[in-house]
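Listed below are the structures to be examined.
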Structure P
Amino acid sequence: MHIASPCPLALPKDDMELIKPAVEGTLAVMKGCHIHKVRRVIITSSMSAIKECKPQDMPRNKTFNEVNWSDPDGNHINAYSKSKTLAEKAAWDF
């Protein structure tokens, strides 16, 4: 079970201070599980990985699922939400 991600009290000036350890940490867990033939991995993410989606991608019924993601390139998304989105996407891509 992977639950950790940087969560500072104040957002950094450089988004990569949160994004890099979040994505690399998630991938390290996934790679380790693959090497040791772990059959099931649980990753607890955050609503931040979905709450900053583009308005046109907002589900009409307000029920989010695996196709809904925050827009990491959007101007309104903060470093924490971006790091959670990119880390979870990295896990799914793995």
Structure Q
Amino acid sequence: MPALTSEAVLNERCHMVKRSRTEMETVGKFLATRAVVLATIDHLELHQIHALMSRYRDGPMDFANATLVYLAERESLSVVFTTDRADFET
């Protein structure tokens, strides 16, 4: 089963490597392997994501991280993988 991610997380990653053509190509090649797939988040689910951001505002939890936590809850997943170590130490 492939890992799930959100468009917000993919956008954040692309923003981080935007100046490196090689890294951007690596992201594209990795997505092509389908080891990670984009999960759809419906507009009607956004209030739950914002509720998570409010709940963990002391963190603070940004939108991209909140989408990961929301997807894990929605899909009954017990593991969230991220490279934002500081944001997930709680």
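For the reader, a short list of remarks on this structure follows.
- Origin of the derived value 32 (relative contact order in percent (Cα under 8 Å, 6 or more apart); candidates P, Q): Q
- Structure (P, Q) behind the derived value -15000 of helix-only ellipticity at 222 nm (-39500 (n - 2.57) for each DSSP H run of 4 or more, over all residues; to 500): Q
- Mean count of other Cβ atoms within 10 Å over residues 6-13 - highest-scoring structure of P, Q: Q
- Structure responsible for 0.97, with Rg/Rh (Cα atoms, Kirkwood Rh) calculated and labels P, Q on offer: Q
- Among P, Q, which structure scores highest (criterion: FRET efficiency 1/(1 + (r/R0)^6) of positions 54 and 78 (r between Cβ atoms, R0 = 25 Å, to 0.05)): P
Values in this text are rule-based calculations from the coordinates and carry no lab data. Since the structure is predicted, the reported quantities are computational estimates derived from the model, not experimental observations. Cβ atoms are built from the backbone, for glycine too; each structure is taken alone.
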